[in-house]
Structure 1
Amino acid sequence: MKTIAFIPVRGGSKSIPLKNIKPFCGKPLVCWNIEALEDCNLIDEIIVATDSDKIEETVLTQSYKKTKIYRRSAENACDTASTESVMLEYINNTHLTQETIFMLVQATSPLTETQHFTEALEIYKKGLYDSMLTCVRNYRFFWNEDGTSKNYDYMNRPRRQNFKGELMENGAFYINTVSNILKSGNRLSGKIGIYEMPEYTATEIDEPDDWIILENLMRKHVLSKRLPQPKIKLFLSDVDGTLTDGGMYYSENGDELKKFNTRDGMGFQLLREAGIKTGIITSENTQIVVNRAQKLKIDFLIQGKRNGGKLAAAQAICDQIGITLDEVAYIGDDINCQALLEAVGLSACPADACKIIKNIPSIKIMEHKGGEGCVREFIETITLRVYNHEKNQ
């Protein structure tokens, strides 16, 4: 039984011009789904249905093995045309058998991975459903316009861990057969099954803000698994906004105070036990940081370095111990950390880091904020990798 993946992409997007081929995490948006489908052994053919010369050129220059272009009609590429209309146009103009499995894939959901396509198709091929769609589990509480709660009892508000939530269509892909689509004129029909996807795949790209959100999610949940992970020999951290919450505290005598997190401190002990050198590079110059570094038994403390000065300081440490920047992990939160974050082998930032730092390619964005355990969180990802590497030797 043949399986077709069908990706409709037109060139007339109003909110984001030529959205489907705009670089998303360094690659044309439509290419993320194409490549995930190319790697899916259950897909026989991938059809990109477009009205745009630029989109066609972009796809064809990639030299994909299973991907072909279908030039959709102008009528079915206008603002008012439905996705079903172009699906039916393609089906009626080709010689697909009634039994052909037809999977509609949306390029606006680039976080869909090969395993998602594979798992859903494996379920569908068991014959339990006539068609399938993808959903994510939503844990929000909803209300009706008349002031009544829709999906929970507000008098007995459940905790998240005790709340099943609701399934929300995320628009990633739909599976049906050619026969069913022709009969119903719809992507879904008959007995409908649901393939539940991870919560981070909930957003589709419709507006510019969606683009920013999804690029960060792509780096965190997809790209971080693909990038080669260097062996870390030196761990460096910023101070204000990273080891601390960035607040400025003063005593009655005018003495400056900083609030550190004890869990971060334990993290540095874990690094020592893993044989990884540690260091602090900060733009400030205070005795408080000296005292904290001594208590944590930090190997290298460099203060008073800003912007490119941090990178130069890190390079000097590397030269001293005979390693490269690729073997360094660094966590920082603001623009004076940017040069160093872009140069090291493994970079991270707190959840409340500034926007320009969060947009650094391949950076790991922690779930914790500065001073609230983000350094410990980053350290645990490193020490866990060291443990797994040694375990597998």
Structure 2
Amino acid sequence: MNKHIVFAICGCLFFVSGFSQNRNLEELLAEIEQNNTELQGYQSYIENQQLENKSTNNLPDPQLSGYYLPFGDNTADTYTEYQISQSFEFPTVYAARGKWNDLRSEQLQTAYTKRRQLVLLNAKEFLIELAFLKKQKGIEAERRSQGKQVFDQIKELYDKEQVGILDLNKAKVAWIQEQFVVEQIENDIQILISKLKTLNGDKPLDGLSLQIVLPVEIGSMDKLWQEKVANDPSLLELKTNEVASLQKMKLEQNKVLPNVALGYNYQGVNGNNYSGFYGGLSIPIWGSKNRVKAAQANHEYQQTNTQVITNTLYTQFQESFNRYQLMHSKYNEYQATMSNLESEKLLFKAYMLGEYSFMDYYVELQFYRNASDKMLQMEKELHLLQAQLLKHQL
């Protein structure tokens, strides 16, 4: 394998490349966010829910009632009465419900942000996988070319009766295996492109040859956790739910106050009429029973739930961070050992000079290829783990 490919694999944690057309990761993720049908649908759902929430804080419809009583044994004029009235909850209820509706809107937006993060994280992981597959494809294509050279050389020796049929068959099988690996990678690439197309609203992503730049260092664990607390929607959702439950409790406390009705009343009989103002109160004896206690219990649950889930997420974060640091350290050790090696190139040269038999060459070759493949796989896992740790930045 040539020197450039060895350096590409064995260098320090590289900026994932293999793409062109100057479309970076952020641009592709922005396009996916704009075209993703799930996010578009959820935006419509949010708008619908916000309008419904606002409608719960409207005044009831005015009421108009009337009586016209011409029948009976009376000989006087008929009795006429009509009344128009407007009922409403105690004024402080509307203010409390308005604040609760605002918090419910925040909950919806936080839920959207959480879904958006999951969609973009999924897309980012696909793009990382795609970048490494394209990198691997280049490596395997070089190996396939090298395998063809070995097969042609052994075939030539076989035609000269300098090697047996077994060596020829082994070289041919090795070359065929390399061809299959390249074809499998091409198939995997098409699958990923199809998945990205689905995330992009079933629209093909132009310029799927971007430069994915991921930082090597991710900062200290405490600093990174504070960033997640301030920005991660999974944690923000917990706090929003807690605040909303407190406002719901305040709303239920205000709804204990009586409802009010005001209006105008007219009565007319025997040529006389009376008119004036109408007023009434409803006594909240049954309707508000246990609602304040239920809201208070829910608020206490949300407080406990916030603490429990935050602790769980922090434990998971610690595990992921420590795993990343350990893998990063091991990768650096691995890279330091292999960075200056040109084992495959030297092996191929020695084989072409006749210093190795085909089987000895093939066994040695597989050892170094497995080592470089493991290093490439470790690097990909580092990038995927890093994407998880930094998902709050999406």
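A short reminder: the numbers here are calculations on the coordinates, not readings from a lab. Just so you know, these numbers come straight off a predicted model, no measurement behind them. Cβ atoms are built from the backbone, for glycine too; each structure is taken alone.
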Can you say which of 1, 2 returns 0.35 when FRET efficiency 1/(1 + (r/R0)^6) of positions 253 and 269 (r between Cβ atoms, R0 = 41 Å, to 0.05) is computed?
2
Highest-scoring label, criterion being distance in nm of label points 7 Å out along Cα→Cβ at positions 85 and 165, among 1, 2
2
From 1, 2, which structure was distance in nm of label points 7 Å out along Cα→Cβ at positions 181 and 301 = 6.6 calculated on?
1
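Looking just at percent of Cα pairs over 28 Å apart, for residues 189-364 alone, which of the labels 1, 2 belongs to the structure with the highest value?
2
For the read-out helix-only ellipticity at 222 nm (-39500 (n - 2.57) for each DSSP H run of 4 or more, over all residues; to 500), a value of -9000 was computed from one structure; give its label from 1, 2. Walk me through the numbers on the way to the answer.
Working: 1: -9000; 2: -24000.
The read-out comes from structure 1.
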One of 1, 2 was used to calculate mean projected area of the Cα convex hull in nm², giving 32.0; which?
2
At a computed 28 (relative contact order in percent (Cα under 8 Å, 6 or more apart)), which of 1, 2
2
